[in-house]
1. Work out the source of -13500 here, i.e. which of I, II gives that when helix-only ellipticity at 222 nm (-39500 (n - 2.57) for each DSSP H run of 4 or more, over all residues; to 500) is computed.
2. A value of 2.9 was derived for distance in nm of label points 7 Å out along Cα→Cβ at positions 184 and 216; which structure in I, II was it taken from?
3. Which of the displayed structures (I, II) returns the greatest value of Rg/Rh (Cα atoms, Kirkwood Rh) on calculation?
4. Suppose you compute Rg/Rh (Cα atoms, Kirkwood Rh), for residues 24-247 alone for every structure in I, II: which one lands on 1.04?
5. For distance in nm of label points 7 Å out along Cα→Cβ at positions 72 and 288, the calculated result is 3.1, so let me know which of I, II that is.
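Computed from the coordinates by the stated procedures, all read-outs in this text should not be read as laboratory data. Owing to the predicted nature of the structure, the values given are computational and were not obtained by experimental measurement. Cβ atoms are built from the backbone, for glycine too; each structure is taken alone.
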Structure I
Amino acid sequence: MDKPLAFRMKPKTLEEFYGQEHVVGKDKLLYRLIKADRLTSVIFWGPPGCGKTSLARVIANTTKYNFVELNATSAGVSDIKKIAEDNNNMFFNPSGKTIVFIDEIHRFNKLQQDALLPMVEKGTIILIGATTENPYFEVNKALVSRSTIFKLEPLTVDAVEDIIESALKNKENGLGNYKIDIDEDAIGFLARTVEGDVRTALNALELAVISSELEADGSVKVTAEILEECLQSRKLYYDKNSEVHYDTISAFIKSMRGSDPDAAIHYLARMLEAGEDPMFIARRIVICAAEDVGLANPNALVVANAAMQAVHQVGMPEARIILAEAVCVVANSRKSNSAYMAINNAIDDVHNMDVGEVPMHIRNAPIKEMEKEGYHVGYKYPHDYPDGIVEQQYLPDEIKDKKYYIPKEWEVR
């Protein structure tokens, strides 16, 4: 068995496939299509280790059609043309159809994706794409529109545990020929730690088994501590150019806006441990302090800005403390978006309506002759009046009654 355990344990039938019941559960659309061998072009979208490639292999073992597998990192337009030529050869492919599985399809450039399109459109090629990226952003819109998107979720802890236990028992492809002493706590630890990535779980399990010394009775003892060592470090699926990056920063900001410091600190930890730029995080905190806290607590912006400067000067790992302080201040502050709404509404009016001219009495008159034209005439200097306040019109006539700033009752004014 020179191939990794994760490869050997790939399911060959739908009955051997664990998890993703929302997609391949009995009577679900994909289940029916595979069972009837009536598949149309599909794109499997989900995180690493959730079963995208395994589903494609199940289809390969089920279909009567010619099945070709490509990897977008190494395939080119010439490979696509070769598939088209072979597909049209009725001697080798009497069905006239080919299922083409393209792993990491988001890595195909526009030219490669365009080469696929005519064949997908005619139905001579049934495309199965697999991607960890959002296909609505990363795959040719024409291909997306001709495919059914199936979103696969990270496998549940229960599903990963089931796969681990299956691998421990399987004598043909798994570890069933070993006498393995492993308890439920160790299996549960492994299933929780890999965050739904069964490939990582199986690779760590195999490494733990083959690297451990035999006990006196010929067994291999596998503990949670051994598995943790084999994992090296908790796997973080986070790419600064991926959707997970945008999802995490969105959750971080929404948690601060929603006054949940625990959630905000959690997402801060995720980003820092995944190697996110601390200055990127600091800038987001500054924006949140201005947009969401605003005039309810103007000092939050002062703290956030000071934190950004401190992070720049100090760097990691100590920057985590500075960021955490700023996050807690912003999350715990009362919220007001009045300034944010005020400027947005004003900009909207500037773009979409006649906002008139600046009133003559508040225009500048740097030379005396301009006053003869009405510039600055009638202006009331506020400091000449009690409390430095005087009623006069500042907005143009066309919008003189407009209210942009609508304060919350707890704002600092």
Structure II
Amino acid sequence: MRKLFLIIISFCLLSGCTSEKRNEQLPVLAWYSIPAEQTSVQRYLELKDAGFTHNLSTFPDVSALLAALDTAQAAGIKMIAACPELKTATEETVKKLMNHPALAAYMLRDEPNRKDFPELGEWARKIRSVDSSHFCYLNLFPNYASEEQLGTKTYQEHVDLFIKEIPLKIVSFDHYPVVGDSLRANWYENLEIVSAAAKEAGKPFWAFTLSVAHGPYPIPTLAHMRLQVFSDLAYGAQGIEYFTYWTPPYDTAWKFNNAPISVEGKRTSTYDKVKQLNEEIKGLSAVFLGSEVLWTAHTGDNIPSGTKPLGPLPGQVELIKTEGTGAVVSMLKNNRHTYLVVVNRDFLKPMNLTISFREDIKRIMKDGSDIYCEKNNNNFEIEPGDIIIFDLKE
């Protein structure tokens, strides 16, 4: 029996798939989530059932936040703390929050201008002087923000100064690329800039998918959200964020509608789509969590601005051919595994992929399991915005 036990342990260590590794999950954050007045175990269990691990709601005061932390703990949800006292009475408030088991981080603000960086840096250092165990969270503008919004001449400068001047452990940015039936031309360039800057700084980055219709942004489909999430992951994102979970109040400018939970607190059709996608993220966490992106490239006749076309193939791969709009292709290393990731860049039409390898390899399925894949002339139809993953090394 002891010999059998040692064999099993050795196999798990060699394959890089210990039970601890399998149970780890990418953080999945719900932005504009459960309102303070809706705080209940039932609501937080509903959030968890949709596949979220982290919650971000703004509370009117620290007492309401502490009540929500207790509720989140009961449901198994982590919280990014946001309340006025975190700014007005920083040290006192951090001391009230820092030992709570449900606390994950402290929210500073969303989309700051360059002129705000010094004050935000000071605020983050003040929090860290009291609590160095939990990270401070701040979210950056997308690269389609104006020079006036950014406070810098270029987006690259904005990101570089943010990383340099504010001592945060992660880099987060939002970009909502699906507008009507088209994709913003500069979305992948945004991923290129942020992923490269974060990597150079030795910090992970988190990125978004849009899950609420408003203004020019359509009601989110599964394909819309898959394309955003899987492209984020192909570029190395270590956390996925949804804007929003709860539908904001309707206004004449943005006309928010069809987030997973309606203004009235009812589930919409988006809820089930988000739940399905989050289940896929959970199943693929062993591939992406803690991974290192070796390179990212694109196929197609017209590759997105700021990106690189697919060049010489890695040694294990003999052929990659895509039809239609094209694909994001990346290679990631995670423990003893090397993964080839292909994402259909079209959120409206399926994409045909022909791929050949120099030896038999494994394909990673959405639930994290794997199946053998023959080496020659494999043909796949990848659904709109969807992903396919190959494990090139055991």
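1. Only one of I, II returns -13500 for helix-only ellipticity at 222 nm (-39500 (n - 2.57) for each DSSP H run of 4 or more, over all residues; to 500), namely I.
2. It was calculated from structure I.
3. Evaluating Rg/Rh (Cα atoms, Kirkwood Rh) on every structure, the highest lands on I.
4. Only one of I, II returns 1.04 for Rg/Rh (Cα atoms, Kirkwood Rh), for residues 24-247 alone, namely I.
5. I
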